[in-house]
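Bear in mind that the values in this text are calculations on the coordinates, not laboratory data. Keep in mind that this is a model prediction, so the values were computed, not measured. Cβ atoms are built from the backbone, for glycine too; each structure is taken alone.
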Structure P
Amino acid sequence: MNLYITSGTYQYLEKIIKKHKESAWLLMENEDHALLLQETDKKTDLKAPRKYEAISSIGELTVKSGFAAMNHIPVTEEGRPIFEYDNKKKIELIKKECGLIALRLLRPLSSNTYIFLSIWENQHAYSDWKKASKFDIFFDQTKASTFLQESYIHEYVISMES
């Protein structure tokens, strides 16, 4: 399954959703910008999206409200197999976390930055998981040869109309 991401203003991205009502969308925003995600095994409706392949997944992205965290993890070309192997195993650790709705480990199709996308019932559930020592397991960058630079996180609120 592929996941496509585009950014813009919330109002502009809403227009895309209204134009392509038959597609499943996830619209989220923070104080800086909004993102629109489309997960599909077909051709995307977006004009110039960032493209990813979901290599691990839990749950459905068809939520109307919640909290999303996107951990961006730049990985070296030679470190990709190690990174993917390690993180596919770690996914099972988060599967039953309280408040988790969905999760995707996304392999970039045209860059070097993986995305660990997690969708939560609310920011409190995400914060509780993040405070737990389990959070560090996912983003341990001690294998220096695997990473190009430090990972970074963007957080979003999901609030879509029905």
Structure Q
Amino acid sequence: MKVTRRTIDTTMTAAAVLILLAALPAAVYDTIETGRVYLFSRQFIDELPQRFTGPGRFRFVLQPLVAIVLGWRSGLIDARAGRAPYLYGLLVGGENRKELLRSGTADIRNLAAMGIVLDAVAQLLIYRQVHPGAALVVGPILVSIPYAVARALTNRVLRLKKHPFDT
């Protein structure tokens, strides 16, 4: 059986969704018992530094690095196609906004899903429980911001190199 990119995409996304769904009942129970949502609590802020020192800390380097490489690659494609820099195109680039958003999502989907899975596993190892809201926020942030900035900067630098006095 041939493994396609679509199969990998689906598998990664399904794994992330299943982990989040499996952790949801315990999170709801915790919210009912404590009267607070973990993601918006003081406990989340207090425990945040443990994510950088505990199991899985290497992902705080690896995931953004891979996202930067993917952003750089997409920025090259954007520059060759003559498209506006990524962030600018998303914010004010009317007709290309959907295409830019679609291509960005496709590029980082697996990385974001992997971030969710890794964050959930790290939480399980560190705290002995999984907070799905935190996994849903921390994992994707690790990849989306570096990706978007790298894609935009790569495109902008290449465009400035090609036409140094155009704005």
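Taking 2.7 as the value of distance in nm of label points 7 Å out along Cα→Cβ at positions 37 and 117 derived from one of the structures shown (P, Q), identify that structure. Label of the originating structure: Q. Taking distance in nm of label points 7 Å out along Cα→Cβ at positions 13 and 53 as the criterion, the highest value among P, Q goes to Q. Of the structures labelled P, Q, which one yields 30 when relative contact order in percent (Cα under 8 Å, 6 or more apart) is computed from its coordinates? Source structure: P. Ranked by percent of Cα pairs over 15 Å apart, for residues 21-68 alone, structures P, Q are led by Q, which has the greatest value. As an exercise: semi-axes √(5λ) of the Cα gyration tensor in Å, calculated from one structure in P, Q, equals 25, 19, 14. Which structure is it? Only structure P yields this read-out. If helix-only ellipticity at 222 nm (-39500 (n - 2.57) for each DSSP H run of 4 or more, over all residues; to 500) computes to -7000, which of P, Q did it come from? Source structure: P.
Thinking of P, Q, which structure, once distance in nm of label points 7 Å out along Cα→Cβ at positions 77 and 101 is computed, gives back 1.8? The structure behind it is Q.
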